[in-house]
Structure P
Amino acid sequence: MTNQYDAIVRNPELTPTLGNSARGEIQILTDPAPDSAGVVYQDPYIRVVRDQVRFPSGKLGTYIRILLSSSRVGGVCIVPTWENSYVFIRQFRHAARSWQLEFPRGFAEPTASLSDNASRELLEELGASTTEMEFVGELYADSGLIGSSIGVFRADLSEPPQPIGDTGAAQLVLARAPEVRDLIKTGQIIDAISIAAFARVS
């Protein structure tokens with residue numbers, strides 16, 4: 001796994017900078033000990049990488065990163081609107097073991113463009129296409145652990161949305177901007193990606 005790890009570390013898409021501990025950064029070392037660094041786990045969706053690093057203090061150690069795909073932008077989140085309302089999916093999330101109110105999102109296939117990935121997610125989760133799709137930027141879901149960003153899109157739906165996803169989707173919730181802010185303030189929307197994506201478009 002050392003060769004695979006070396007390819008990850010030296011790929012600017014996956015590791016944009018090795019860092020410099022003298023500048024206060026956590027520096028990834030390119031000649032790690034085989035038993036202390038490398039790819040810890042991988043499947044078609046994520047890779048868990050343990051880097052050997054030098055901290056700004058000069059101390060050596062290891063640090064874990066999770067990469068969502070084979071490119072720097074590992075996922076997409078779409079902020080859809082229908083008839084001047086934002087469209088959320090209320091679905092059960094396995095990792096959190098709870099129901100969450102979220103915008104549609106998913107992993108990005110590295111062979112497709114980000115906009116194509118976003119369009120695919122809309123079809124898979126809402127059964128809808130879009131009259132207009134706009135890329136509004138990137139965000140990090142957890143910059144302390146996840147090394148891949150998420151591309152955020154705003155989309156006006158061209159047809160009524162339907163909850164057709166297979167991840168526990170139960171219902172759709174449509175809300176205008178003031179209602180979304182109330183849902184966030186009252187703790188009914190606690191998904192950080194959706195909150196950040198809403199902030200980018202509102």
Structure Q
Amino acid sequence: MENGEKARDVRPEIVESYRDFTPPAQIRKMVDNLLSYVPPKYLVGLKKIVLTNRSALPRDNRRQKVWGRGRKYRLAESLGSYSRARKSSPATVWLYVDNIVSADPAWVLRTPLLRYTRLADVLYHEIGHHIHAVHRPVHDGKENVAEDWSRKLSGRFLRRHYWFLMPILYPLSFATKMVRRMRKAVKPESRSSH
């Protein structure tokens with residue numbers, strides 16, 4: 001078996017389940033594309049990615065609350081969620097496409113460099129929860145670990161998918177980091193002078 005076939009074997013199934021909602025035409029392809037940049041070893045054990053909307057959730061799930069960043073959120077208002085594997089169900093990532101799409105202006109999905117931004121953040125964050133739970137447990141807050149994985153996987157996606165932009169993005173990234181460092185250095189001094 002070739003590497004490409006092995007990678008396809010561990011990739012989770014993408015399932016669409018909507019009610020009274022028409023998703024953007026390219027959303028499934030975008031999720032599939034984002035998955036292709038995740039190292040296959042991190043997808044082992046993740047069986048499904050469900051693309052859905054809040055109306056398709058059962059009533060109990062719409063009212064359900066989940067913890068995140070020290071407070072409770074209604075599941076129906078979140079952008080995504082992760083459920084660990086249990087005896088009765090496999091590990092699954094849920095993406096609430098209506099909430100993801102409404103989080104940005106419509107033109108963002110039509111802009112090549114920006115169209116993946118929100119979806120990548122959410123998908124990679126939830127995959128980060130899977131990596132933390134199954135492959136690389138770290139003793140830090142669950143949300144912090146998921147955010148770290150989201151940044152790592154998003155960076156990998158950007159470097160490989162938009163490789164031709166790297167000569168522009170690297171200097172831009174360096175300049176942004178320098179500005180942030182200078183702002184941090186100036187803030188403590190301005191507080192102590194008062």
When you work out mean count of other Cβ atoms within 10 Å over residues 73-80 for each of the structures P, Q, which one comes out largest?
P
From P, Q, which structure was FRET efficiency 1/(1 + (r/R0)^6) of positions 33 and 81 (r between Cβ atoms, R0 = 35 Å, to 0.05) = 0.10 calculated on?
P
Could you tell me which structure in P, Q was used to calculate helix-only ellipticity at 222 nm (-39500 (n - 2.57) for each DSSP H run of 4 or more, over all residues; to 500) as -14500?
Q
Which of P, Q yields 30, 22, 19 for semi-axes √(5λ) of the Cα gyration tensor in Å, as computed?
Q
Computing Rg/Rh (Cα atoms, Kirkwood Rh), for residues 25-136 alone for each of P, Q, the value 1.11 comes from structure P
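Laboratory data are not the source of any read-out in this text; all were calculated from the coordinates shown. As the structure is a prediction and not an experimental result, all values here were calculated from the model. Cβ atoms are built from the backbone, for glycine too; each structure is taken alone.
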